[in-house]
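Scrolling down, you'll hit the structures one after another.
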Structure I
Amino acid sequence: MTVYLRTTTINKCQEKLLAAREETLAQLFSIKVSIRESNFNGDEIDRTNSQLSEMRMLTQQQRLKNLLVEIDVALSKIQNGRYGFCEQTEEPIKEARLLAIPWTRLSIEGAEVSDRLSKRYKQTGRK
């Protein structure tokens, strides 16, 4: 694949990815501590509120784990020289999009194609 991004852009994206990775790991650690410290004492309402809070934390934890995977994939692509190409269309992703969302796998056009396909499968009931 031909490299089309400037080195400065790749370096900026890599810096953003590494910073986002550190922030995500810190948030995951914070959630882990909060879950461990969850208190299920008290009356039924207190226990229910604690369980709901824990469910929200677990949902957030899963989102952060998914983001961490996306960040790691992007960092891997930088390492192997495949960073910045859309997985749907195989076309280059615009520099502004990469700078805004450095872990993105899709160009705007690729995201639109993916969205249309997703909607089509939902309408037909297929997965």
Structure II
Amino acid sequence: MLLDDIAAYLQAQGIGTVGTDIHKGFLPDQPDNVVALFEYAGSAMGLTMCDSPTIERPGLQVRVRNRTYPAARAKIEAVVDVLHGCAELVLGGTRYLLIRANQSPASMGLDASNRSELVVNFTVLKER
């Protein structure tokens, strides 16, 4: 699954620890400093010959929250550095052809606890 694969890859790249400060599909209230991954509808699947793998194009959103804006900004930039432009990766048995940031990270402002939140969206091309 996309979120499992990306979370494990981010952990292997030193971004954080899955289940501690990297979460899949939700943004917990604690800890203060966290990376949350969300899958959303991307683009239409690629059409291929019957005997070829189908190419999926899911969307991946990464949200980062931290007590300070500079720390949140540094963390989300580290995520972009790790993921943007990745090509021909095999993660969890799935072949990822390309992971591309759709835009630069953007601030979402402060949450109810005055923690900075930033977001970046990615397009993912993967074999089904």
Structure III
Amino acid sequence: MRPETKDWLKLAERDMAAAEVLYGKGIYEMALFHAQQAVEKCLKALWIEKFREEPPKTHNIQYLARELGIGVRSEVAEVADAYYVTRYPIPGVGTVDYDEHTAKRKMDAARKVYDVTRRLLGE
């Protein structure tokens, strides 16, 4: 495994750990932000290994998953909105507050992508 890949995975592990702690405390929006970040970083690690180049500077995890051709695209789609809606008010809507059921569904999707990408990387 390339050193850069290991660096991305180390950051992904930290984001997933933060997501788990925050989720356990019922701070769902920030848990989902960190879960999305963990997914993004795992996908970028996989990008480095597959294409032997730096990953694109994007937060669009659906694009990354599509280009990588991995089979967890529905789970990626479940988590994709967490980058934006957890951090910024939506004009005309305000902030998004996730209930426990929705947060669990999104966390489960993030965990699956996290686990699958790590397995693909031999972790």
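Every number here is computed from the coordinates shown, using simple stated rules; none is lab data. Only a predicted model underlies this, so the values are computations on that prediction, with no experimental measurement involved.
Here helix-only ellipticity at 222 nm (-39500 (n - 2.57) for each DSSP H run of 4 or more, over all residues; to 500) has been calculated and equals -23000, so which of I, II, III was it run on?
III
From I, II, III, which structure was Cα extents along the principal axes in Å = 52, 24, 22 calculated on?
II
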